[in-house]
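Below are structures written as structure tokens.
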Structure P
Amino acid sequence: MLVYLDNSLKEKLRQGALTDARLKEAIMEGAVLRVRPKAMTVAVIVAGLIPIFIGTGAGSEVMQRIAAPMIGGMITAPLLSLFVIPAIYLLWKKRGLESETAARNDSPGEKVL
């Protein structure tokens, strides 16, 4: 996810100065590129674990205990990757943008408005 966010941000920087709106736009574009591959991966893995989880054959009690946390992890990991990481990335880059703007305004010489 971070690679896609960084690439999208670099593309926006090539187009011009980075503003708050352009930062959010870059993060949205980078995150959207990861939705389909992540959804496909999760769907395939969960589809493979469901028969193990609901099975009733020999050894199914042990396998259910293995499959349950894996299914839970495959549901929560994409949520982290698709929602939490872009939100933290936005806060991180926004803070860097604000400190960069403040440093430019505090430096001697021309003031940037």
Structure Q
Amino acid sequence: MRLPRKSSMRDRADFLRVKTTGQAKAGRFVVLSTLADSKLGGLRTGFITTKRCGKAHERNLLRRRLRALVQKHAEKFPDLQRYLVTIARPGSAKASFEELETDWLKQAVRLNILPRA
């Protein structure tokens, strides 16, 4: 599934609403937050990579990897009407794609976004 540009979260208010009223689960490399909203037309995703994650080129690579994870697994979501925020933790830039994927999938299952495998 390709993520269209309109599915990106850009408003600070959306991030704040997910943080205050949504659910979050923390893993070793990522914190995954979600909030179901029946008014949405589809999945809205946001990625947070702070300077603590690494230098600019490392953060850019990390955002590309996280976006690829969502593109790869979003079609398996039973409910696409939700906000999904992925926050990279310090040290995640050094992780391999497979380690990030394992951690992200584990948090998605814990949040009941994905069915148990």
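If you line up P, Q by relative contact order in percent (Cα under 8 Å, 6 or more apart), the top spot, with the largest value, goes to Q. Identify the structure, out of P, Q, from whose coordinates helix-only ellipticity at 222 nm (-39500 (n - 2.57) for each DSSP H run of 4 or more, over all residues; to 500) was calculated to give -11500. It must be structure Q, since only it matches. Kindly point out which one of P, Q the value 41 was derived from, the read-out being percent of Cα pairs over 19 Å apart. Structure of origin is Q.
In terms of FRET efficiency 1/(1 + (r/R0)^6) of positions 7 and 71 (r between Cβ atoms, R0 = 30 Å, to 0.05), which of structures P, Q is highest? For this comparison of FRET efficiency 1/(1 + (r/R0)^6) of positions 7 and 71 (r between Cβ atoms, R0 = 30 Å, to 0.05), the top structure is Q. Highest-scoring entry among P, Q, by mean count of other Cβ atoms within 10 Å over residues 15-22, is Q.
No lab work stands behind these numbers, since they all come straight from the coordinates. These numbers come from a predicted model, not from an experiment. Cβ atoms are built from the backbone, for glycine too; each structure is taken alone.
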